[in-house]
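Listed next: structures, encoded as structure tokens.
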Structure P
Amino acid sequence: MMNATFDLDDRDRMRAVDREGMLAHIDAFPDQLEQAWRLAQTLPLPDTHRRPRQIVLAGMGGSAIGGDLIAALIGSTSPIPLTVVRGYDLPAYVSGPDTLVIASSFSGNTEETLSAADQALGRGVRLLTLSTGGQLADHAQSHGYPLWQFDYKSQPRAALGWSFGLLIGLTHRLTLAPHLETDLAETVALLRDQRAMYTATNVAIQNPAKRGAGQLIGRVPVIYGSGIFEPVARRWKCQLNENAKAWSQYEGMPEANHNTVAGISFPAERVGQMVALFITSPQFDHPRVQLRHNWTHMLCLQNGIMTDRFVPQGASALAQMGHAIQYGDYVSFYTAMAYGIDPTEIAPISELKQYLAQNA
């Protein structure tokens, strides 16, 4: 239920609602990235894993989004494909010793990822695990493949700096993209600078993330992103779902211009409750996509839909992706605060896991 009187500058009330400290994890995003990068340089990477013809990351939810982000980041430079599989079963093409499968599960107990890891083992691929422990860590140790284990206490979505940062480190060691070390340093410095603007101690009148959350209250956001920003748009959507308990969708551009824009009229009484958010970058969007963003923005306004744009800072693609992720995470947190809802608790997902356990 919307709490229209929640003051986003009321720190005492915010702490009372944020009982498990989600804000601290969002604040820590640049620190996570830096620590994950350093750890990735020390973790085991056998010669047998260094020259795959394809990489497949198996994961779900907050443990899979890092795969989407790294695939987008290295897509223009990597000579091999990196794809993400969300589900129990691997495609038939995932087989043989020249395929590297990364089983990513924060808890190590994600049943879909465990199923995919078992299948990968039976197909003779090279396996590597990213996890804090659990059954997946046991699986790696019992079958003798590399375990990239890290220690961080949070919900999986709150540890994105670890899951994404370890993958940045891995792709650097596999030489799939240039300049990652320099770009990572730029990203961490930028995010630390921006943190002072976005964090809760900065008042709403000076805090773009608090003001951005205010636009979402009572509305259903649809986030548009293209190229490297399409998985960032997905991250925004998932964070609004899990942190703010709010309905949200994301759309990839230019694909949305071939279908979504036609569905803008009905139900007429609900259209005004939508808000369209555009992640745009003059440096990294295709020039034709920039035109499409502009046109779609105007179309929304003409149909009574509130719109807003976010233009990330940074010189590198990684820095701009990181800045956009950071901003979206803060917006999702302040949206939860405005609704007066604990951003950490995810009751429906917990209930589903109990249901599945009872029907094992």
Structure Q
Amino acid sequence: MKKPLKIAILGCGGMGSGHALAISGRADEKPEFLSYNVYQERQVEISDLKGKLELAGIYDIDEERMKWAASKGWQCYKDYDDMLADPEVDIVLIATPNHLHKEQAIRAMRAGKHVLCEKPVTVTSAELIEIMEVAKETGKVFYPRQNRRWDYDYLVAKKIIDEGLIGDVFAIETSIVGSRGIPGDWRKIKACGGGMMLDWGVHLLDRLLKMIPNKISSVYCRCTYITSEECDDGFKAWLNFDNGITAQVMVGTCNFIQVPHWYITGKEGTAVIENFNGDGKIVRVTKWAENNVKPVQAGEGLTKTMAPRDEKTTEVLELPKVVVDRNELYINLVDTINGEAKPLVTAEEALRVIRLMEKLMESHEKNCVLPFEE
């Protein structure tokens, strides 16, 4: 029987502390530096990591975070060198500010460790290419943690598209908005890899590219700098895929009214998913043709085109159900390292997303539609 792999966490903020609790089987406890959960749980499973993965220890430059880790009974390394020198450590989990990832990942792999890296794995595509070259050179696994592929709302949206529940899809809108501006930490510092394109855009774009495997033909993007002059605090992006699907991606931090997470239009219906909790519905057409459609009063005029349909030609359906396993990524990481599975998230996929984000930022700077060569 294989021994469980041991993972050490570099960085113990909101993400790092959450990882520590999850890996040590204490996912029901609230991370010390994270405030949540505004949505009820839906169809969540938590696979047992025993025999697969164990927490080796933690290091963070913040003394208070180290005190919290020590209070949980976990080993605390004196610095990153100390962590890398530990022969018991098989994997380093990097949960530090974005601009530090490249150097830290390369050091870990050259020290004989595999790497699980928080998103965005790097600030630029050139940095990720360097990491991929070192991974090949050392034979170590570099695994991007694109955890929001396991969000309930995304899996529902993907199921709708994959199973053709509204016919052939031709337009997708995916959004996430808040009203607090950029958090008052390194995320508002450009040199640290701040901004909402790298913070949330990386998630929404990654999921969209996983949902639509076709190539992108062209893109357009407009960023906002309402609450920050240094980093983008939101953006809207338009992507045209070569199979005819168009997608709009929106991230905002100065929005005081929520918008749906997903609005998906197909030839046989429309689906709306309101939030992380997966609230929403599907409306399918049961009969396209209608006899003797009468115009309706709409504002200061009449319209037949925009007259609402009734229950005679449409049906309202509940959204499909999905099951989320919060530990699936950890399990796949271990199985990948042991040669028993292929990674569910690859460095090549992460590289495509980063290149896309770079092209979107270029589109904003030039204020024009740009081709996306893949």
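Some points to look at:
- Among candidates P, Q, the computation of distance in nm of label points 7 Å out along Cα→Cβ at positions 171 and 195 that gave 2.8 used structure Q.
- Computed -8000 for helix-only ellipticity at 222 nm (-39500 (n - 2.57) for each DSSP H run of 4 or more, over all residues; to 500) - originating structure among P, Q: Q
- Comparison of P, Q - label where mean count of other Cβ atoms within 10 Å over residues 211-218 is highest: P
- With respect to relative contact order in percent (Cα under 8 Å, 6 or more apart), the largest value across structures P, Q is given by P.
- A value of 147 for volume of the Cα convex hull per residue in Å³, calculated from one of P, Q, originates in structure P.
- Given 4.6 for distance in nm of label points 7 Å out along Cα→Cβ at positions 227 and 307, calculated: source structure among P, Q: Q
Bear in mind that the values in this text are calculations on the coordinates, not laboratory data. Note that the structure is predicted; figures quoted are calculated from it, not measured. Cβ atoms are built from the backbone, for glycine too; each structure is taken alone.
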